[in-house]
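Computed from the coordinates by the stated procedures, all read-outs in this text should not be read as laboratory data. As the structure is a computational prediction, the values presented were derived from the model and not from experiment. Cβ atoms are built from the backbone, for glycine too; each structure is taken alone.
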Structure I
């Protein structure tokens, strides 16, 4: 392939460096920093965008550092280990500001990103894949970006607690001893599919996903873990499908408990294998602290896309009634348990939990004039029918939490006739990656 040379003009929100040659199309390059001069080759085209591979960095950024992971640049996880943490925060702040301005029409200055206390080993959840190594051995690790047939095993993933990596190595060795093959997604053959670990260094659960309903195989695979001090329980999923999604499966217990207990800002939350919860507990506490300083007292506080109730329960003392709406009935039931578990913080507050898609459950809902909503949707943002309801029957205040500032900005643009943005605050939930969590405080126009 022809080798070219150019300077990285900017970074996209997906973490690619932008090189704009005088002749030819713009090329996107991974693992570079703005301002660097690099040699690269063009490798593929996707629609109207060209993607390349860096061959050599001729003039490195002052923000470039040596990555600490043995498979950085190959693994599909971290994109920015080669960048100082301080610069990661500034680039993410600029991303949020640009998306709010260009998509959302918001000219508010975005404050510095709230940094993670632990830029490494911060994740409380990981899903490893099973595959074949270069010598025909079973490996447990991660898929390279865009390649779901291959699996690479790092010496040690730097984003998870050391206990998780100890589990991975023990399971990998046991899978090799048992002699059963990893699952091949193309042929739809093999046994071992995924290894799920949730929790902290001190307390965690482990589940394995299999293509056959064989609890004896799952027990044999996980049996070496029983001596580990932090293991609270083990289980398995039977997954006969062609996709690896676990959310339509039922976890089966092998031993111990499959419920974790997280404590955030003094409150306790039970979490099951498939329940959504923030992956960075220290930053989750920082987010709650920010909300507590701003959520006003109200008759009704709505926790929408509420999961197991983390955000609403954390500020429930502000309201006479907490109304949680979540798609999964199991999550609503766990939220009800979590509300009761923490009720001594808000003895005068009542709880209502409703299960179902928000755009369907919400239809016809009456909103009191002082009502407040905390909204934490998935990456795709708010459903159009719910956006319409927000415009027709607005809350007094909306606290919009998003892991995808571009869709958040799009929704804010569609709501700006009714709401004005009071304040925003990004939180770095995902150090070493391009991900960023942003909270926008929206206030109903005309509200004193």
Structure II
């Protein structure tokens, strides 16, 4: 990781992560397509479920990303014992947190869905879907952690394979269980959640086998005893990823409530935009995941100029992808939205919304900047960059623009906040690059 060509390394580490993230985004997209065939209320229910799913991801991603950064820096510094302790403690942290969060959320699930904008017609669909997703949270958590541990030790292809297989299994089982094919009953929207659980279980099984028998980690019972210094290190870095996803939850809740005030169709359109954006975002997330261990390793080895080159190349690739995705959305909005529903009202509102929302696709390099600060262990700058889009800029936009400009204000809140976040991130990156040059 410290001598190979940067472009080759980025391709090697990022390609599996990109494929895995796109596959994960794909299953969300196809879940929406299947549920859109049921009714508009089912599609709206997936939108309402989004903020709660973001909370789940927030907690899991904090453990996964924090562990990956810590392990990469320990490997770069040649600290094998610390590497093993970090890997085992991340697993212990997973077991403690996932069970507690699942229990708490199940106790107040209906109240949470009301808070996130579910109407009376949407609630039965949203509750049915999220009840299974909440029960499946420990499996979802462990899939994230296992993939990050595998990637951090220098095996991105294996990590990507586990995630891809999980998504493919979901793509197979979800339509079977939604519509009832062969001997399987038609479970409706609950079938989409159950198909996801089956897929994640398959992915977890594969990664567990690899970690147990083929990874570089040494697993001892003493390593699993919680070390609060290691856990603190994991969350000091992973907190930025947790904050990002938590901020996504808050912003999605505000967006859902704003959209639902205009009716069920705008709520369904909003969820569709989120899923289209996930396809775009998944690419840059894959680049950032592949970049993070490279940045951490080279920073730990004091190869600062190499760190700068990795970040710049990753940022340019991310921006190029976002530009292509924005152009496609502007040119073919009707074709994209017709996959989800043929309802004329949905298509009319959705086409107009997508043409505004698509400008936010240009702002995806913000995730690259955040991962740069995570990789070098700068918790506070990473936290600031991560929170800027969702907390500092997007939430005020969602609180103001929809109530001034109506639905157009809701759709335009996202590109506005994204542009401001990227500007702030670039300024902070320039200052940090200068510090790297001087050391």
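11.8, 33 is what came out when Rg and Dmax of the Cα atoms in Å, for residues 311-374 alone was calculated for one structure; which of I, II is it?
Of the options listed, only I reproduces it.
With mean count of other Cβ atoms within 10 Å over residues 247-254 derived from the coordinates and found to be 14.2, which of I, II does the value describe?
Traced to structure I.
Using helix-only ellipticity at 222 nm (-39500 (n - 2.57) for each DSSP H run of 4 or more, over all residues; to 500) as the calculated read-out, with -28500 as its value, let me know the right label among I, II.
Comparing all candidates, it corresponds to II.
Of structures I, II, which gives 2, 12, 19, 17, 14, 11, 8, 7, 5, 4, 2, 0 when P(r) over Cα pairs in 5 Å bins from 0, in percent, for residues 255-366 alone is computed from the coordinates?
For P(r) over Cα pairs in 5 Å bins from 0, in percent, for residues 255-366 alone, the value 2, 12, 19, 17, 14, 11, 8, 7, 5, 4, 2, 0 is produced by structure II.
Tell me which structure, out of I, II, gives -0.52, -1.14, -1.28 once log10 I(q)/I(0) by the Debye sum over Cα atoms at q = 0.08, 0.12, 0.13 Å⁻¹ is calculated.
I
When FRET efficiency 1/(1 + (r/R0)^6) of positions 79 and 95 (r between Cβ atoms, R0 = 30 Å, to 0.05) is compared over structures I, II, which one is greatest?
I
Taking relative contact order in percent (Cα under 8 Å, 6 or more apart) as the criterion, which structure among I, II has the greatest value?
When relative contact order in percent (Cα under 8 Å, 6 or more apart) is computed for each of I, II, structure II gives the biggest number.
With mean count of other Cβ atoms within 10 Å over residues 279-286 coming out at 19.6, pick the structure among I, II it was computed from.
Label of the originating structure: I.
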